[in-house]
Structure formats: C-alpha cells, structure tokens
Structure I
Amino acid sequence: MRKIVKMLGFVAGIAAGSAGAQAETLADALVSAYKTSHLLDQNQAVLRAADEDAAIAVANLRPVIDFVAQAGWRKYNNDAATSSLPVPNFETTSSSLAVTGSVVIWAGGRGRLQVEAAHESVLATRSSLVNVEQQVLLSAVAAYVNLGLAQEIVGLRESNVRVITQEMRAARDRFEVGEITQTDVSQAEAALAAAQATLAAAQGQLMIARENYKASIGHYPDRLSGLPRPPSTAKSLGDAKAVAMRSHPSIGQQQHAVKAADLAVKIAATALGPTISGEISVNKDTDTGLGNSGIGLAMSQTLYAGGGKSATYRRALAGKDQASAGLLQTTVTVEQTVGQAWANLVVAGASIDATRKQISAAQRAFDGVREEAQLGARTTLDVLTAEQDLLSARVSRLQAEADRYIGVYNLLASMGLLTVDHLKLGIPTYDPEAYYNAVKDAPAASAQGKRLDRILKKIGN
C-alpha cells in the first residue's frame, strides 16, 4: 500500500506540474460545438428557405409587370409568273414594345391566408432549430463527460495493472522461499493478464471517446478541466413537466404546424370560388408608330376539374387532423421524456450513494484479506479477488457520477431549456429575426436588398 501511495503521489505531482497549461472547460467545449456544428448550419439554411417562402407569399399579392421587346425579319420569295404581288421578292422587318401589368384583385382572401400560413411555417421551423441546438449541446456535454470518464477509467486500470504486477512479483518471491505454491503464482499471472486485457479495452474506449469528442465539439481534446457545478433544473417532477409544456420547442413547433394546417384548409376552400384579376397593357409598333393601351377585368371560375379541387380540400382537412393529433402526441412524448429523464437522474443519485458504501466496504474487505494473507489465512487469489471488487466499485462510482451529470443536462433538454441563452455561454447566437426581417417584404433591388446582401455575407463568414 505504501508503494501505491507513493505512485499516486507521483502522478499527482505530474498533474500539478502541468496545471499551468490551459485546460478546456465544459463551457469552452459547448461554445465550440455551437460554432462548428454543421447540423446547426444545415437547419439555419432550412429556416432561411422558410423565410423566403414567406417572402414569396407576400410577392404573390403584388402586381406582375412584364416587358416584351420584339423584333423580326422576313423574306418573301415568290414566282413572278404566278405571283399577284407587284414585287415578287421582297423583305420586311417588324418591331414592337409592350408593357403588361396584371394583379389578382380578389380570390377569397387566398393571398392573405398564404402569407399567414408561410409565417406559421417560419415559426415552426424556428422551434425546430431550437430543438437542433439542444441536440448539439447535449451531444457536446455527453462527449465531454464521457471523455473525462474514459480517461479516469484508464488511469484506474493502469494503476490496477501496476498493483497486480507488484502482487505477482511478491507471489514469485514467496514461492521461492516456499511460502506458497506454483498455483498461487499462476493465479497472479492470470490476474495480471486479465488486468492488461481490461486496460487495453479501456484504452480503446478512450480512443472512441476522443473521436466522439471531435465529432461533437469540432476538434480533438488537449486537456480537460474539472466539471463545473451542474445548472439547476426543477425542484420537482411536476415543476419540470410544467416548464416543458410551456417552453419545449417540439410543442411550439407542433402548435404552429396546427395553425398552418388550419390555414391550409381555408386556402383550399378559396380555390373552389371565383378569382377576379385586372390587367393593364401598353403596346407600340415601332415601325408604324401605331400603339394601343387597354385596361380590363376578368373573372374566372372553375366549373369542373375532375374532382381535383375537392380532393385537395379534403386532403387539407386530413392534414389539419393529422397536425392536431401530432400536437397531442408530442405533448405526451415530451411529458414522458421529462419523466424518464427525472427517473434516470434519481437512479444515478441512488447509484452514487450505493457505490460510495460499496467502495467503503470493498476497501475494508481488501485490507482485511490482505492482512489475513500475510498471516497465511488467505490465498493470493483471495487478495486478487478482493482487489478486483474494490476496483469494480470505483469504476461503478465514476460511471454513476458521469450518468448523473449528463442526466442534469438531459433533463434540461427535456424541459426545453438546453440552449446557449439559458446556459449563459456569452456568445453571439444565430438571430432568426435578422434574415426574416430583411426578406419578409420580398425586396428586390433596394436599400433592403443591400441590407440582405450584408446579412448573407455575415452568415457566409
């Protein structure tokens, strides 16, 4: 045991000597995960596409102005004997200009409804983006904690190999003086081989944890800082569920989907009615100088379309029922997820208490067995078994602590609170309003258009 204490003191001295190096904190890892996540980039682009759908809906309310410039040349080849034209062969040119403007004057409110539906889709997509943000941050927390866990387990396994190596040497020395048999030595050798195999497996898990860290956070780790105190969650399961019902992005997403589906039913109903449109046109023949202009109104009404419009309306009704059922199911799922996260947290806490007692008892057992072995009352196998029980208890304690820590963030995510803003990471986040406000009025070439160019350039950087 004195050798073990010296060894641990040596390791602690190395750690203290390297403490001056900058260690990566959990907050650093979360910031890096947010900034480098391709999944977030992908879904931010999806949101910008939804913003453009809203702009397209606004543009559909406006007049459409077309300009047409036309020019042509034609050559006539006629037989002089049969042609009644005074000139058998001749050429002509023609050109004209036309400007036409058309607008839908009335369509049962379809355009306004489409704008509202597009806006609800934008809001639903924003909620979906918050969900993705939670996934990215939770994955980063798990990668950070699991890497630290893998490193600690490797340290325990390495220490175990060193201790069993000492036990094997001691067993050989005792065999040389006739205190134990060759069987005891073989048992020590087998225990050492098993410990080395377990160490190799732990080192493999550490390599996997490093790859998971890079995938979630954007780079390989150097040195990790200690885990900070976990954020507060809720005082009770009931409070956690109440918060989730108010703030979980999945519920918000489905609520907006229900509103959009209701608007889709109204839009489909307008297709069954008439449409009134107006048109203004100005034309000029540049060769003759003759021109004309006109204004007109037109009303169109589909009398028969093979049942397609009625089917579209019924499909919209089915979509509304689907969205409503989806909202109810989402609330059930969110509530279930909160309950599971809460239960896992309780289980992890109980496991920590149990493993604490297990370690204490295993330590006493190991000390007793070792003393009895020195008196000849126990075998080398008994000592090795007691040592493995102690090691297993320590590994279980580390795993339970990691599970509880990740469980806190998992509970936050189930409540809808695992965001950069709630965690107060202090970094600029993607502003969904900026792009939407720049495109919601469907700008073309204007001051707003220049502002949009600046926003797009910023996003690209």
Structure II
Amino acid sequence: MKQTVLLIDDEEAMRRSTEQALELAGFTVHSLPSAEQALGFAGPGFNGAVISDIRMPGMDGLGLLERLVETDRELPVILITGHAEVSLAVEAMRRGAYDFIEKPFSTQALAAVLRRALDHRGLVIENRRLRAAAGQRDDLEARLPGRSAAVIDLRRFVRTLGPSEADALITGPTGAGKEVVALAMHDLSPRAGRPFIAINCAALPAQMIESELFGHEAGAFPGAMRPRFGRFEHARGGTILLDEIGSMPLDLQARLLRVLQDRVITRLGSNDPIPLDVRFLATSKADLAQAAAAGTFRQDLLYRLAVATVRVPPLSARREDIPLLFLKLVREAAARHGVEDRTPDPELLADLSALDWPGNLRELRNAADRFVLGLDWMEAAGPATPRLPDRVAGFERSVIAGAIAAHGGHLRKVYESLGISRKTLYEKMQKHGLDRHLILEGDDSDG
C-alpha cells in the first residue's frame, strides 16, 4: 500500500521547496497550506506521516497535533520548529508528537526521521488490517470506528472516563454497541488486567437471582450443599457490567443500591460482610428517568449509578459512517465464514446509508453476513423517510462516499466514475464533510 507524506506549512516557498526535496528523495508528498485542511486527510485510515510547521495562522501545529492524537494516537506527526521553539516542541512530543525537526534542516535529516515514521505507520496499519480480518479489535479506534461528530465525541468521552474509577450508566438503542463501550472503558482503566463480568439482568432466573449475584453458604436453602461464590465476588478487583439494568426486580434494586454505596456484600445464609473492590457499569436501552418517574426503577439507584452517563448514538445519527462500517464488517464476515471477500459497489453503499437501521450495528452486521453469503442483505432493513432536501443531500453524500470506498480512496477514479471534475469533487467532499482516508483504509494516491 502506497504511503503518503502530508506536509503542512503556510509559507508557500518553504512548502514547495520541502515538497520538491522530499519527492527527489523518493517520497510521495501531498502539501497543504493550513492545518484545517489537513484534518480532512489525516486520520485513522491514513497510511503515512504528517509534517507540520508549528507557527501558522488559524490552527497551529500544536492544535493540529491535539486533534490528530484524539482520533489516532499512532499517527506519526513530525513538527518543524524554529530554534527558539525547541522547548515547545519537546513538550509537544510529550503530548504525542513523533519527532521534531529544527530549522534550518537538511533533507537528509528530515528523510531519515520520515523513513522511521513511515516504517512504524506501515506496521500499525498492517496490524490493524490483520486484527480486522481476525475479527479482533484492541484499540478504541477499531472498537468504535467512524468519523462522524457523534462517534468522535463518544471516543473522546470514553477516553476521558475510561481510566477513572467512576461508576457509569451507558445508554443507547438496541444493537448500538453499549457492551463494546463498557469493555473499552474497562480496558482503559487500571482494572484492565482483572475480570470483566457481564451480567444480563433480563436473563437472571428469578428464583436464583440473589444466589447468582451474591453467592451462598452451605445450607442457605434446600439444595445448597456447599458454599458458592456469586458473580459479584468473581469480579473482585475488576469491573461488573449490569446489562439492561432496568429489567432488575425492584426488591433486588434496593439490595444493589446498598452494595453500590458500601462496596460490601453478604452471601445468602451468612451475616459476615465481604468487602467488594469493583467498578460498576450499567447499560439500558430504556429511559431510566422515565422508569423512575413511573415507579418501575428506583430513583436513588439511578442517581447512584449515573455518576456519569455515556450515550451511544444510533446509526441514524451517524449515516456518513455506514459505508466504512459495512466494509469492515464485510471483511470480518468473509474471514469468519471462510469465503472470498466481496466488494460492495457504490450504489449498494449508497442504499445502505439511506436506510434507518433500527437494529443499529447488530442489524448492519447481519446484513454484512448475508451479503458475504450471497443472501438478500435487505431482508430486515426498512426505508428511511427524511424530508426531500435532506434526502437529496443525503443521496449525493452517500453516492460520493460509496464511490470513494469502492475505489479505495483513489480520487481520480472517483471523479471520473461520477462524471464530475476534480474541483467539483473536492467541493462536494468539503460540503458533506467527507474524507477519503476515513471512509476506507485504502490507497492514498489520487494520481
């Protein structure tokens, strides 16, 4: 896969001379005059490195670094700095910059840093590709992919809240990925090496629910022949996920409230308290505030659980992410089912983006499985019904996004297939907030 150097400098003469020198050294370079423009090219799918001057009008190099690190901590960003700014550049490295080059610099010095950065980035991209083929996701960008504002905000919130010890309530519709968010928060926390125990509150047997959660002593009830650890004790030192907590019976909610307050449990048949060192996360697709008002959920438990609330958006709130998500799910499905990978055409990707997907990621994953197996992928999908202007704009955005994904980010093929000029394509991509590198982890050349 071809690697690209993204060069940002507001001084045209400096930008052009550096670009020419790097091209003579064998690099593929794409230069831009502002950091704001660079945000549309460099992201999680960008296979290359970024070189940026620090002092620029508008967003400077440090602001660009901060934005890029938020979306992908493993994207190498090299800063160009004047002699008086070296201490500033060193501080930037602490914030995630790959390296810095002090002016005036030689092409050989910059090329040496670039080669190391590109080698590193190539390994990162290849490892992500292999993990995707194996259905594995071990970083936040892979677990919660997408470039929509809703998903960027979600990742930022998870990165902030995950490392803390705060209990949290994770809300969102069915199939949106609430448990994925919970596991990501656990993996970002100091408890990452300890158990992650997910408890489906809706599936617990009513007659055994207390024993299941709190454990019991021998003789606590007929059939209790020996002591038994409950699910809470199994999670000691780790994280407990209470999935669909709104389904928990009211009497058990009262006991759970006591556990949350005191971090102590008592097994059935015992009076001895057992300290409980755990973090509690809970999920709910229902509005627990409404449930509390209706008397079906304890208000005090809601206040205690929702120290922080993480809201997972539905697919309908992030339609621009659907082509990328579907392509990733298709690759995973092909590897999982042991069949040849199929590439959806742009029209199909446009159709996907126009649907409502009430089952969210779970429904989209099922559609990817059906597509890979040659079945009717629209089996459970329902049509969207937006207003006409939104439908027209959404259709145009979906067609362009689908074409970019289908052609691997090769923009010449995109504007030729759409029958428009290069300038028109760039204008429409800017209008709809589309970025070829974030729609598909593909070829970064447009020549």
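A value of 0.55 was derived for FRET efficiency 1/(1 + (r/R0)^6) of positions 267 and 291 (r between Cβ atoms, R0 = 30 Å, to 0.05); which structure in I, II was it taken from?
Computing FRET efficiency 1/(1 + (r/R0)^6) of positions 267 and 291 (r between Cβ atoms, R0 = 30 Å, to 0.05) on every structure in I, II gives 0.55 only for II.
Work out which structure the value -14000 belongs to, where helix-only ellipticity at 222 nm (-39500 (n - 2.57) for each DSSP H run of 4 or more, over all residues; to 500) was derived from one of I, II.
Only one of I, II returns -14000 for helix-only ellipticity at 222 nm (-39500 (n - 2.57) for each DSSP H run of 4 or more, over all residues; to 500), namely II.
Can you say which of I, II returns 137, 56, 44 when Cα extents along the principal axes in Å is computed?
I
Assign the value 15, calculated as relative contact order in percent (Cα under 8 Å, 6 or more apart), to the correct structure from I, II.
Derived from II, not from the others.
The value 0.25 for FRET efficiency 1/(1 + (r/R0)^6) of positions 227 and 339 (r between Cβ atoms, R0 = 41 Å, to 0.05) was derived from one model only; which of I, II is it?
II
Given structures I, II, which gives the highest value for mean count of other Cβ atoms within 10 Å over residues 323-330?
Comparing I, II by mean count of other Cβ atoms within 10 Å over residues 323-330, the maximum is at II.
Laboratory data are not the source of any read-out in this text; all were calculated from the coordinates shown. Source: prediction; values computed, not measured. Cβ atoms are built from the backbone, for glycine too; each structure is taken alone.
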